[in-house]
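Take a look at the structures below.
Any read-out appearing in this document is the output of simple, stated calculations on the displayed coordinates, not a laboratory observation. Keep in mind the model is a prediction, meaning the values are calculated, not measured. Cβ atoms are built from the backbone, for glycine too; each structure is taken alone.
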Structure 1
Amino acid sequence: MRNFKLAHRLRVAASEISGSLPLMKVSDYLTWLAEAILEQVLALAWRQTVAKYGTPQRTDGSLCDPGFIIVGYGKVGGIELGHGSDLDLVFIHDGDPNAETDGAKPIDGAQFFTRLGQRIIHLLTAQTNSGQLYEVDMRLRPSGASGLLVSSLGAFERYQENEAWTWEHQALVRARVLVGCKQVGAAFEQVRASVLGRERDLPTLRQEVSEMRAKMRDNLGTRITAAGTAENAFEATVPFDLKQDAGGIVDIEFMVQYAALAWSREHPALLRYTDNIRILEGLEQVGLMPATDASLLREAYKAFRAVAHRQALQKEAGVVTGINLWSNANTYGASGPS
């Protein structure tokens, strides 16, 4: 699998550099590559875990096959994977956590799915002579690093309804099922739509989203420009953080996430897609954003991401000077066909 990934990554990188593959297609390709690998990793991990412990069961006594999904958040969830991106993942099952597996060395369902999750992470992150498949970040699961590695669907729903912070609902805007059981995947989509589409107090939502964004800028933005808010922020030779500075990638993402949380109750179609470009298109289509504003945000978002892609290819940080930003974006084909 590592050689398979390397061959395809080299192919897409060459196509991007030559200009034959525009930004949106690059992200699609890299995301589909990750999904194909995850499908094989899940199948292998499932076979190995079942062979050791037997098959888990649901509360109705039926066997799980596999009764498990891998949910992608962040870039992989938003179909915006870049070169060298890690995978933000959450594992969910619908098995009975207390019922024992049917193998010679039975364990309860909760243990089984935890060990399945651990096996998946090992297969993805293990270093070999060919490198590793992906870095994996599991911190977006319920309760973060202190939470269970694998959640039951019911526990996930209860957490999202009763305990999750607003920023966790923002993250859920970009969440989608990558691989696994179709039945559990469909149930997850229902939970996602219910959580994101619930009634919210808009002034409170606006304040919470704004405060989180300000906190991120303070901690992660360019210090000499106060994260892009100082008067010198857009001078030609001053560094600009493509992701964290004011007016950059995360600002656009937060606007999109706020809109989805604020208005998806009245406009459920806003939850149909998880990528920022198509959500912006959806906001325009339902009349919540003027066409000129939606177009400007889409083009800016693609431009920033195009430059970030090239920086990643060169193993450089996503920081550029103002004099290079737009010339680089044009050179790298940010406005190519999507």
Structure 2
Amino acid sequence: MKNPPPNPLVVALAYDGLCTFEFGVAVEIFGLARPELGPDWYRFAVAAVDEGELRATGGVRVMADGDMSLIAQAGTVIVPGWRGADTPVPDALCQQLREAHRRGCRILSICSGVFVLAAAGLLEGCRATTHWRYLETLQQRYPDVEVVPDVLYVDEGTVLTSAGSAAGIDLCLHLVRRDFGQEATNSVARRLVVQPHRDGGQTQNIVRPVPVARESKRLGLLFDYLHQQLADNHTVASLASRAGMSPRTFLRRFQDATGTTPARWLLNERLMRARGMLEKTRLSLDSIAIQVGFGSSSTLRYHFQQHFSVSPAAYRKSFT
């Protein structure tokens, strides 16, 4: 494990009009028992912002473990999608979040939950993102916030924000990776049947239609091949040929399926493989670089530092 949080209690906020999916993301990632990941895993509780019965979208009833006083006990607070960008945020909630932030509590928002953080004054002078539909509203209403468009999530240390819906999964997995490392993140992602890592800077907006079934199968076989042959030199022409497509069609379908280019996808996969090897093996940097496809330790070192803002040596040291 990398750096388990000193306070493992994750508190998810619940309120009338709550977004069911985004609340479910928090429950699924932080609220399930995972004995295979050890005794330091998160504890989870739900704090009610409103009194009385809480109904999430779709009529789902939510049972809370307590009221907002639970925030004072939390090491991490999750704010799912708020009930509307134009809906006022209760002063009592803002005060609780400010106090939590002052004592170092991590506060995450998913989608329109960013308006709760902004109302509490936690985003002044910070970078933040939200669902693309709310970007303009957020910037107009809170000009002191540096709104970052077209990314999946933004990590400002103790304040983290994500784009809409599924990007909340990426942000929560990012936090798991920070706390427990890549292997634990892979375990959680396998249970969710999602990719263990999508870069926070990856675009949130995919405007073209998804691939048809036959092409999806071809790309699925191609991804299996790439994971097995990550060290090889791959070109657009060679990958298109293997997928049975023209280079132009291949690039379009690859972007539809992944939201990124083949070169960026390969770079991310190689970095994830290298990071896992740094965590779990004592292989030399040269050996890791060759096995994951970077060719040399200097190339690996450059991309690792650029992507993770830490050197491979310093990253490995945190696991010893």
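I have -14000 for helix-only ellipticity at 222 nm (-39500 (n - 2.57) for each DSSP H run of 4 or more, over all residues; to 500), calculated from one of the structures 1, 2. Which structure is it?
The correct label is 2.
Kindly point out which one of 1, 2 the value 1.4 was derived from, the read-out being distance in nm of label points 7 Å out along Cα→Cβ at positions 98 and 122. Please report the intermediate quantities before stating the final value.
Values: 1: 2.9; 2: 1.4.
It traces back to 2.
For structures 1, 2, calculate distance in nm of label points 7 Å out along Cα→Cβ at positions 218 and 306 and state which one comes out highest.
Checked 1, 2; max of distance in nm of label points 7 Å out along Cα→Cβ at positions 218 and 306 sits with 1.
Between 1, 2, which one scores greatest on mean count of other Cβ atoms within 10 Å over residues 66-73?
1
Which structure, out of 1, 2, was FRET efficiency 1/(1 + (r/R0)^6) of positions 194 and 250 (r between Cβ atoms, R0 = 25 Å, to 0.05) calculated from, if the result is 0.60? Don't jump to the answer; show the numbers that get you there.
Numbers: 1: 0.40; 2: 0.60.
The correct label is 2.
For structures 1, 2, which has the highest computed value of mean count of other Cβ atoms within 10 Å over residues 82-89?
1
0.95 is what came out when FRET efficiency 1/(1 + (r/R0)^6) of positions 186 and 234 (r between Cβ atoms, R0 = 41 Å, to 0.05) was calculated for one structure; which of 1, 2 is it?
2
Going by relative contact order in percent (Cα under 8 Å, 6 or more apart), which of structures 1, 2 comes out largest?
1
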